[in-house]
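> Dropping the structures in below, format is structure tokens.
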Structure I
Amino acid sequence: MGLGLSSVPPSRLAAARWWAALGAIVAAAAVVRLCNLGTFSFGLDEGFTITRAVLPFREMIAACAADATNPPLYLVITYCSLRLGLVDPWLRLVPITAGLASIVVWSWWTRRHFGGTAGLLLAGFMALSTFHVRYSQELRAYPYLILLSGIAMLAGDRLRARPGPRSAAALAVLVALGWYLHFSFALLLAPLVGLVLLGRDPAAAPEPALRRRTAAWLVVALTAGTAAFLPWFLSVRETLGGRLSEGANDWGLELLGRRWQFLTVAAAEGEGLDWLGAAFAAVAVVGVVVALRLRVARAVLLSAVAAVLVGETLMVAVNRWTQGRYNAAVWPLLVILIALGIERLTKVLRWRWLPPVVLAVLALLMLVRVDAHHRLGRTHWDRVAAAIVEVRRVGEPVLCENSWSQLYVDYYLGEPAVSLRHSAAQLRAAVAQSPSVLLFVPAREGGREIPRLARRGALISRIPQTGTLYRLRPDLLGQPATADSDWPPPANALTSSDLEAVPEGCFGWLRRAPPPDPAASAWSRLELDRSSDPFLRSGWSSPRVKRDGAFSRWVTAREAAVMAPRSSVEAARVSLRLSPPRGLEGQEMRVLVNDCAVGTTALERGPQTAAFNAPPECWQEGRNLVVLQFREVAGPDSDRGLPRAAAVDWIEITPLAASPAADAAAGSSPPADAGRR
């Protein structure tokens with residue numbers, strides 16, 4: 001001890017250091033998974049999870065059987081979590097705990113078969129992989145499936161070392177639980193069989209009698225575990241068969257690239273293969289080369305790859321529909337190939353300090369992807385409901401393009417919405433029956449016709465990674481307006497700016513300071529060229545160049561809106577240069593500021609400037625909404641096929657005491673009736 005030597009045996013000291021390093025990795029993984037809780041809502045199939053788990057137990061199981069896409073065990077876990085009083089976001093602590101435990105289990109199993117370095121590399125990759133981060137936070141089967149598959153592999157080790165009834169019973173229970181978690185547990189069976197029967201070192205090959213005994217108990221375990229699942233499978237097989245239909249995956253190199261990216265470092269599902277994903281693909285190829293030289297790797301890792309390929313092929317043959325998450329049961333085995341590849345590549349680096357630097361850089365790059373996932377990989381259905389509550393009028397129907405979006409809106413809004421089921425005819429019928437409707441169009445899983453019709457309405461709010469909320473009136477869809485001579489309430493409305501803000505994420509220090517938001521800067525004169533895009537809300541065409549080189553935009557419906565940031569509340573004049581299309585000379589135009597009507601005017605032929613005085617009570621500090629309404633709209637033109645109400649060159653907002661130019665311009669234009677509301 002006096003010489004500074006440890007009395008701890010080297011093997012124990014190395015093990016203590018290994019476990020300490022694993023503990024640090026798991027702690028970092030916990031931070032990554034906990035730091036953004038509360039910044040996102042339920043997503044994907046989580047809506048089905050939560051709406052079923054709140055039901056009485058028998059009704060929950062019956063609802064699961066009626067859908068039959070997934071077995072019910074993960075619902076039972078969520079059901080119990082809710083009965084313990086957990087609510088979102090703390091409800092996610094249960095799958096997060098399972099995800100962290102899976103890192104420990106799989107790292108331990110990897111250490112047993114491929115060494116401590118490979119085990120820690122696997123743990124580090126799992127900790128920072130966006131795939132594992134995502135599914136460690138989800139109220140679905142996948143975090144439990146990844147954990148249980150690792151425990152099953154440890155049980156396979158025990159059965160191989162000590163074949164007998166106890167080992168077989170433990171494995172049978174795990175197999176049954178795996179089946180009740182997800183049908184894709186089947187992918188683990190090939191690596192599990194390979195581990196038990198073929199994973200031994202040839203130098204330590206057991207006697208033939210012991211091999212036969214091991215194989216017999218393995219068959220017993222797999223048969224018993226699968227038999228325990230048969231009652232459920234037989235009860236839902238007809239329903240499950242009805243779920244098989246023509247899917248949407250067109251396989252090719254692009255889809256393979258996006259799939260690999262999703263399984264490794266993609267911030268959001270559907271991303272294409274980029275340089276970091278390609279680098280890990282190359283590392284995995286090195287891992288495959290290493291695996292070819294190791295008996296246990298050939299028996300387990302390569303059989304996992306084969307199971308994935310066979311599973312994907314069968315799914316494509318049945319209904320062309322597959323998802324990367326269906327590979328969760330064997331996903332850690334694929335990651336071990338990356339760990340083996342990194343270990344081999346770092347061994348060829350000559351300088352001792354270089355491998356740690358390379359690993360640190362890889363970790364930082366993956367952490368950047370985690371930050372992007374926190375900001376861009378999550379949906380915000382709670383914000384959709386908040387936007388609806390902010391702008392909804394009494395009795396106004398809430399429509400959703402499809403049943404997926406309706407499910408989430410129903411849950412967060414607390415009352416039923418209407419699913420259009422991608423039917424534009426249903427949308428037109430619903431709009432015709434009400435003065436206005438709110439329509440939500442999701443960012444994904446959408447059709448074409450309803451989004452096209454929605455863009456003819458008023459854009460209310462863009463919810464990041466989730467979709468867009470619109471308001472539609474009959475006249476905005478070209479349907480006859482009501483016989484009432486009064487102006488309709490404006491369809492446009494502003495929601496809170498934070499509803500449209502992208503989450504900051506947990507690791508802002510990893511990226512450069514974001515550029516200033518152009519929509520937050522105040523303006524006094526807005527030229528309607530491309531620079532005006534951040535301030536235009538709805539009802540505008542793309543900019544067009546006039547003969548004199550200036551730009552203008554058509555108002556393409558009976559209403560258009562522009563957002564005007566202001567730093568103070570004071571009376572101001574709203575001026576705009578515009579001209580009506582041919583045949584609409586003499587129609588009326590009304591201008592509103594934050595639902596405050598500031599005047600109407602009749603348009604003459606040719607270019608003209610109209611000015612409207614808006615008193616202080618019409619304005620507010622920050623974002624203001626200026627709405628232009630028109631009585632008539634001309635039919636689509638021959639050039640762009642757009643309906644047209646007026647062509648606007650610019651819009652100007654100036655304090656009344658400092659607008660002599662606007663006064664002079666207004667003197668040559670038709671007088672605005674500022675008193676009409």
Structure II
Amino acid sequence: MTTIAETLQQGIAAHREGRLEEAERLYTDVLATSPQNANAHNLLGTIRAQQGRFDEAVEMFRQATRAADGHAEFHRNLGHALRRAGRPVEAAASYERAAELMPDEPGLLFDLANAYRENGQTRLAIQSLRDLLVKQPNNLSAKVNLGGLLIDEFKHKEAQDIFEQVLRANPRVIEARISLGRVLVERNELRQAEQVLSEAVRQSPENAVARMNLGKALLLLNRSSQALLHLNEAVRLAPNDPLVRINRASALRLQRQTDESNRDYELAIRLAPTNVTALFGMAYNFERQGMLDDALQLLDRALAINPMHVMSNLMYARIDRREKRIDQARARLEAVLERLGSSLPEDIGGSLRCEYAQVLDAAGEYDLAYEEMTVGQDLLRQAGDDDYDLGTFLGVIEYFRDATSDEVVSKWPTVISGDAEDEPEPPIFFIGFPRSGTTLTEAMLGAHPALVTTDELPILERVMDLVPGMVGRPIGTVEGLSELNDNEIRSLRRQYHRYAERMMEEESISGRRIVDKYPLNIVRLPVVRRIFPEAKILMAIRDPRDVCLSCFFQAFTKNAAMLHFYRMDTTARLYASVMDMWFKFRESLGINYFETRYEDLVEDTEGQARKLLDFLGVEWNDDVLDHTKRGAGKAISTPSYIGIGQPIYKQSKQRWRKYEKQLEPVMPVLDPFIKALGYE
């Protein structure tokens with residue numbers, strides 16, 4: 001007669017050879033004779049797990065632990081099954097018991113860390129991996145996992161050090177290279193991140209995560225077209241990875257492809273309904289489109305999952321401020337700042353402080369608002385790569401102002417004859433210092449059926465990139481402009497319209513005149529004058545004090561120009577430099593221009609709109625008075641998007657009076673322009 005031990009050994013032999021049905025029958029025979037046989041329960045649980053029947057496996061392993069509580073491996077197997085069944089809290093308890101019974105087994109610390117991570121106990125997971133590394137200091141897998149958890153805890157520098165240690169030990173650990181690139185992105189060290197992730201893609205071109213993170217870095221470097229190339233490839237490699245979809249959605253949004261962006265977010269949410277980043281991303285799109293109720297529904301879902309998700313709270317507060325729910329916005333931001341303020345990266349913390357300052361301003365606490373904005377802007381200034389210098393953009397302005405002499409301009413043609421009868425009319429260039437009311441005016445013009453507006457697309461920049469191949473030097477020099485011949489000018493004009501059609505794919509521009517609104521194209525006026533000498537120029541004017549204050553109260557993305565807005569003194573300095581250039585160019589370039597004043601527009605909207613359309617040679621249309629149509633369902637990219645879709649308001653007129661004390665130090669810089677523009 002076969003004993004229980006012999007039957008069990010027969011089952012194990014069949015199990016090893018893959019004869020699972022036979023093994024299952026033999027283990028069941030053992031349990032029929034010996035219901036408390038822990039080994040049989042454990043082995044039968046192993047078969048259930050192999051078959052993907054994890055709930056049944058859990059019950060088998062639990063029976064094994066009840067029969068032999070002192071057996072560490074049974075508790076460990078139960079932990080594995082619980083994790084696979086999606087029950088990480090219970091899994092952690094099983095691993096903890098196994099670790100008590102087998103304290104010298106380092107692998108259990110790894111198991112514990114995984115369970116802690118999955119149930120949201122990040123700090124316990126970190127401690128488990130630290131304990132493991134005490135026992136196994138060269139365990140590279142543990143280091144990679146520890147680094148990933150440290151990123152989640154915003155301990156970016158320590159994470160970076162760990163990934164660099166791993167790569168020094170073994171440069172082929174692709175997970176460490178990708179994670180190093182990720183942490184560099186989180187620290188806004190974007191140039192270095194691009195280098196690291198480009199090497200990861202070279203090392204593993206079929207790795208979707210490497211492609212995705214490189215795309216994310218390129219996005220943040222404002223190279224969305226290149227980012228899309230890698231993100232499209234990542235989607236091909238991993239079409240059902242929600243993170244890949246989320247990152248491509250961000251790139252599509254920056255490319256003004258809002259519908260396509262929303263489709264990626266929708267799929268990401270279907271694939272991962274609790275992914276807060278996907279919920280926030282789609283809410284961001286909806287908010288920019290003015291679909292506030294839809295945005296709030298998604299934010300409610302995100303905050304139900306993670307009540308301290310900073311960006312969701314930030315957007316919720318912004319919508320509350322937009323809807324005049326100031327107390328709610330303030331309470332929300334103060335709760336997040338109290339809980340997380342000191343631990344946040346500079347860019348996120350800076351954005352949070354800047355929004356808090358806006359809320360305080362809306363509450364009438366102006367001194368405190370200015371203090372908070374100063375703190376927020378300083379954090380934004382510190383964030384990321386230090387690739388920009390305050391002198392760079394000022395140097396460009398000074399060069400064009402001085403090099404574009406009367407003698408040079410006198411040699412440029414005032415008319416460029418077209419080589420085709422159907423050549424489109426020249427674009428209307430709408431310029432001005434940022435925050436001078438350009439977005440409001442653009443919204444009104446965009447409501448006219450004969451006009452189409454660009455929402456600050458860098459069309460002229462793309463055309464400028466073509467010139468080095470034509471004349472052998474950049475268009476960023478006056479000499480390069482002067483060397484262009486008529487055929488090259490005509491080619492650039494045609495290329496401008498091709499770029500416009502491609503970049504404005506959501507708009508139908510056929511038969512409509514383009515209003516190219518890009519405020520700091522004021523610096524490129526010599527380029528406009530050379531390529532489109534007959535173009536009409538709109539220049540937005542606003543009280544210099546309100547302009548500078550409004551720029552300082554915005555959280556702009558860092559670049560060579562926006563870098564000045566982190567402090568009030570450098571904001572005023574840039575304003576003086578730009579406006580000094582305008583005063584010279586409006587006299588010396590021989591341009592056909594019209595100055596539109598923000599204050600006049602909000603006081604006499606129809607009267608000013610009629611003057612504006614008369615200058616443009618466009619017939620009157622009542623639609624321009626209903627500028628809210630401009631924002632209905634369309635994503636607006638500029639900081640003034642909050643005002644689009646709302647009636648014209650006058651609160652921003654002479655806002656500077658609330659901050660007279662804070663503006664006193666820059667008044668000597670602004671006074672000449674206040675007088676010259678008639679704002680005394």
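> Quick check: -15500 is what I get for helix-only ellipticity at 222 nm (-39500 (n - 2.57) for each DSSP H run of 4 or more, over all residues; to 500), calculated from one of I, II. Which structure matches?
On the way: I: -15500; II: -20000.
Going label by label, the one that fits is I.
> For which of I, II does semi-axes √(5λ) of the Cα gyration tensor in Å, for residues 191-366 alone, calculated from the coordinates, equal 31, 18, 14?
Numbers: I: 33, 28, 12; II: 31, 18, 14.
Going label by label, the one that fits is II.
> So mean count of other Cβ atoms within 10 Å over residues 47-54, computed for just one structure, reads 15.8; which one of I, II is that?
Of the options listed, only II reproduces it.
Throughout, read-outs are computed from the coordinates displayed, never taken from laboratory work. Fair warning: this is a prediction, and the values are worked out from it, not measured in the lab. Cβ atoms are built from the backbone, for glycine too; each structure is taken alone.
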